[in-house]
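Structures for review follow.
Readers should treat all values here as calculations from the given coordinates under stated rules, not as data from a laboratory. This one's a predicted model, so the numbers in the text were calculated from it and none came from an experiment. Cβ atoms are built from the backbone, for glycine too; each structure is taken alone.
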Structure I
Amino acid sequence: MRNIVILISGSGSNMAAIVRAAEQGRWGQRMNAQVAAVLSNRADAQGLDFAKDHGIATAVLDHKAFASREAFDAALMAEIDRHAPALVVLAGFMRILTPGFVAHYAGRLLNVHPSLLPAFPGLNTHQRAIDAGCRFVGATVHQVTADLDHGPILAQAVVPVLADDTAESLATRVLGQEHIIYPRAVVEFLRGLPS
């Protein structure tokens, strides 16, 4: 079985979209794949309850309990590796990962970013797009590399910017597209892996 480990920090809505897609698409039977674990750096991440309700293993590693970013990432890698992942998926995991972590999962680490990369990497993407006068924004699923939000692009969705949009209203519409393209990108990625 090809295991998927998903990392979250909050509500886990993209994780939930992937889990639902896996259940509805019967990934276990059709692609020999399953969401094996959901891990968080925050004990209060609401997405952990969703994962537990769906019979998925969960764990919490509080980054504040570690002396350094490297120490946290080492412990996180050990927890992830317990599940022998074919794929590690960042779904609202609000931590910048160390180069060692990224190298350890090179070629099997995905992220979704709320902009049409390469535009607006980093934070506050929606307000920055509005301030720049963008007529369209969107979401991007990409492979993670050592350069923040600059890995190979796997999928994108375009969202128009409306005249009365706020950063919050735009974020809501972009998130809806993330829920569509992220599960699809995971499926396509898994299809490219050996069985």
Structure II
Amino acid sequence: MKVYRPLTFEEHFRVGSLYEAKGLHEKALLAYAHAQKIRPDDSSIYFGLGNVKLNLNKLAEAEKNYLKAIELDQEVGIYYNNLAWTYIQMGLLDVAKMNLNIGMGWDPDRRYIYLDTLGVIEEKMENYDEAERHFKEAALVIPLEEVSGLIEVYTHLRNLYLLTGRGREAGEVDESLMELLEDARAIKKSVE
């Protein structure tokens, strides 16, 4: 009879992250709960739980988990970014912006993430010129290897152009998006 060892915190967390990435929310929650039992004061668990709850549109629960992650480790910028997304969904745009700026202060090397989120906030506040400026700056400073991030920024920019009746610009962004998707597929094939 083969004896199996229990999974480590890292293994449970990795499984949860994989399930989260595949949109298997209930399985992700279960894996994160196992990891949480092993290390209840690890901020990354609350961040993962917050992400799943945000994806499930359980905004109060997402907020609670992100705030717990920040309480445990207040110097992780991405925690504030995702908390800002929760507040965007709640319609608390000023609170979202405040948290976003805190996060950007802790994580200046990845400011493209925060610029993209800031663009979304400005768009929702109907500050369309500011939103466009933030999306374009994010696209300029994002590292080349962050293809999925660039696709997200371009998608937000495209949506802004459609919202503001700028179909020609939206079409140009569509062309760029198609090229990016083709490049991403080619890279994926070369790695396999």
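Starting from the value 3.4: which structure in I, II was distance in nm of label points 7 Å out along Cα→Cβ at positions 28 and 132 calculated from?
Label of the source structure: II.
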Consider the structures I, II: one of them gives 32, 22, 14 for semi-axes √(5λ) of the Cα gyration tensor in Å as calculated from the coordinates. Say which. II
Using the calculated result 10 for relative contact order in percent (Cα under 8 Å, 6 or more apart), pick out the matching structure from I, II. II
One of I, II was used to compute semi-axes √(5λ) of the Cα gyration tensor in Å, for residues 52-107 alone, and the answer was 17, 13, 8. Which one was it? II
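A value of -26000 was computed for helix-only ellipticity at 222 nm (-39500 (n - 2.57) for each DSSP H run of 4 or more, over all residues; to 500); which of I, II is the source structure?
Values: I: -11500; II: -26000.
Answer for the origin of the read-out: II.
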Figure out for me which of the structures I, II the number 1.2 belongs to, where distance in nm of label points 7 Å out along Cα→Cβ at positions 12 and 68 was derived from the coordinates. II
